[in-house]
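Each in C-alpha cells, the structures are laid out below.
Read the figures in this text as sums done on the coordinates, not as results from a lab. Predicted, not measured: the structure shown is a model, and the values here were computed from it. Cβ atoms are built from the backbone, for glycine too; each structure is taken alone.
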Structure I
Amino acid sequence: MLEEKLHIAVPTAFFDDESLNIQGTISHIRNLYKQGVKSVLVSGTTGEQHSLNLQEKIEIINGLELEEELISNMEIIFGVSSIRQKEAEELAKKIRNTRLSGIMLGYPPYVIPTQEEVLVYSKRIIHLSNKPTILYNNPKRTGFDLSVKSIIQLSKIDLVVGIKDAGNKEKVERIKNGMHKNDLYFYAGGEVGLEEKVSYGYDRLSSIAGNVSPMEISQWFQKMFMKQKISKQESEKIGYIMEQVYQGNAIVNVKKIINDKSIPMGICRTPIGNT
C-alpha cells in the first residue's frame, strides 16, 4: 500500500520541439530524491497527462524501471487516464508487471461518461493494473464529477486506497459517513486552499509547490495536519513559495524554476506556455 502522506506531482520534461525528454524528467526525480523526497507522481496531475500518447507513457515507465535506486527506494505512482478506455487498459497492463508502487486513476476529459460507465472503467483499470489506486476526481479539468455513491462503491475494492480532490466539506463528510472502511485517504491536489481542506478531512497532499521547495512544503503540511503552531517566519516563507508557483500558470512557473537549477525540464507543450 501507499505509506507516504505526501507525494510530489512532477512535471514531464520536453525538448524545445515538444518531444519527450525522459532523462530530464528522471533527473528532476533524482534531484528530489537526493533532497529527501520519498514519493512522486509521474504522468499524473500537472495538466500534461493528456498530451502524452500511450507510447510516450510506456517509454517513461521503461525509463523509470531502469533507475534501480529510485524504483527501490521511492514510492513512484503513475497516472493512468485516457479519453479511450482501451488505451488506459493497455497502460494498466504494462504497469501490472513493473515495480511501480501504485496508480492514480483519472477520468476521461470532455466525453463526460455516466457514473455507471465510469464504474466499469474504474474496476477494469484497477483489476488490470493490480496496484494500489488513488482515484482522481477533477471536474474542472475533465467535466466529470465522481459522485459520492460511486466513490463509496469503489472504496470497497481493497486496492483503492485514496481519493484525490474528492470535493467540498459536505461531500467529504457524506463519503466518510457512507464508507465501510476508515482507511481511505483524502488527497488535496496542490497547496491552494490546503488549510481549509485539512480542516474538514483531507489528510494527504499531492504537491505541486514541492517541486520547488520539497522539505519546506512537507514540514508545513505536517505541522498543519498535526495542528502544530506555524511561526510567522515559516508562514512568510510558504507565502513566498506559493507566490513563486501559483502567480500565473503553476506548471510554467515550476518548469522555469527547475530549469534555473540546471535540470533540463524544458518547455510545456503549447498552448501551455504561450506568451
Structure II
Amino acid sequence: MEQITDKEFNMIRDYIKKNYGISLGDEKKSLIYSRLRFVLIEKGFENFTQYYDYLISDKTGEASLVFIDKITTNHTFFMREVEHFYYFRDTVLPYLEETVKDKDIRIWCAASSSGEEPYTLQMIMNDYFKGKSGWNHELLATDISSNVLVKAVKGIYTNEQIKPLDENWKKNYFKKYDNNSVTVCDEIKSKVTYRKFNLMETKLPFKKPFDVIFCRNVMIYFDTETRKALVERMYDASKEGAYLFIGHSESLNNIGTRYKYVMPATYRKITKE
C-alpha cells in the first residue's frame, strides 16, 4: 500500500474538520497514515483516495464509525486536573443544594471518554447527598467514540488505574472483577447515562438546561471559530449561574465568550450582577 499523499491527507483533514471540528496540522500526516492504514488493508484499498471515496459514499454509517474511533485520542485518567473535582465538591455542590429548588441537578460530561470523569463526579455527589432525601443527581456523559463508550459502560478498570482514588471510594464504590481489575458498583453506574454525541451538532438536543458542564481537553483540537461556536451552544444550554469546566491547557480568553471567568479553566454563566 502506498503512503498517503498531500492531496489525500488534505481531503481527509477537511473531512475531519467539517464533520467533527478537529483541526489537524501538517505534522499529523504520519499519524493519520498510521491510524488508518490497517483499515485500508482490511478493506483491500490500494490507496487513501479509494478509502476516502468509500468513506464519503457509505450510507450505513459503519465507515464513519470506524473512522472516528481510529482518529480520536481518548487519553484520560482518574482525578485528572484534580482541582476541578475539589472545587466541584466544596463550592459547586453547596451552591446547587441551595439554589436548585426541585432537587433535580443537571450535569453533562461532554467528552466522557472511558468513564473516569463521570464516575468520579458521581462518587463525589453520592457522598455529598448521602442522607439528604429527594435529590436526583443522575449525570449525562457523551462522547463521539463508540469504542470508549463501550468501555465506559462496562466500568472496568485496573487496580493501577484506580490507585489515585480515595480508599473509601475503592472500598464502597468498586468491586473485584479479577485479580488485576475492578468494576464500578451498580449504585454509581446506574446514575450515569452514556450516549454517543458529536459536539459539532449545530443544535444541542437537550430539553432542560444544565447546572454544570464538563467539557475538558477536547476543545484543544478545535480552531478558534469552532471553539467559539461550541461554547456559545453550551452557554445557551445552561442555567443562570451554571458552571463550565474546560481543560487547563485550554482557554476562552480569545473567543469573546459570554461566560465569566472564575478561576483557571472554570467559568460561569452570570447575566445578573
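Ranked on distance in nm of label points 7 Å out along Cα→Cβ at positions 11 and 235, which label among I, II comes first with the largest value? Mind showing how you got there, number by number?
Values: I: 3.0; II: 3.9.
By distance in nm of label points 7 Å out along Cα→Cβ at positions 11 and 235, the leading structure of I, II is II.
Among the shown structures I, II, from which was the value 21 of relative contact order in percent (Cα under 8 Å, 6 or more apart) calculated? Kindly include the intermediate steps, with their values, before the conclusion.
Details: I: 21; II: 17.
Of the options listed, only I reproduces it.
Kindly point out which one of I, II the value -13500 was derived from, the read-out being helix-only ellipticity at 222 nm (-39500 (n - 2.57) for each DSSP H run of 4 or more, over all residues; to 500).
On the way: I: -13500; II: -11500.
Computing helix-only ellipticity at 222 nm (-39500 (n - 2.57) for each DSSP H run of 4 or more, over all residues; to 500) on every structure in I, II gives -13500 only for I.
Right, here's the next one. Taking Kirkwood radius over Cα pairs in Å, for residues 91-178 alone for each of I, II, which is largest? Please report the intermediate quantities before stating the final value.
Working: I: 13.3; II: 14.4.
Looking at the calculated values, the largest one is II.
Suppose you compute Rg and Dmax of the Cα atoms in Å for every structure in I, II: which one lands on 17.7, 51? All intermediate terms of the calculation are to be shown ahead of the outcome.
Values: I: 17.7, 51; II: 20.2, 63.
Answer by label: I.
Looking just at distance in nm of label points 7 Å out along Cα→Cβ at positions 107 and 147, which of the labels I, II belongs to the structure with the highest value?
Details: I: 1.0; II: 2.8.
The maximum falls on structure II.
Tell me which of I, II gives 3.0 when you compute distance in nm of label points 7 Å out along Cα→Cβ at positions 19 and 99.
On the way: I: 3.0; II: 3.9.
Answer for the origin of the read-out: I.
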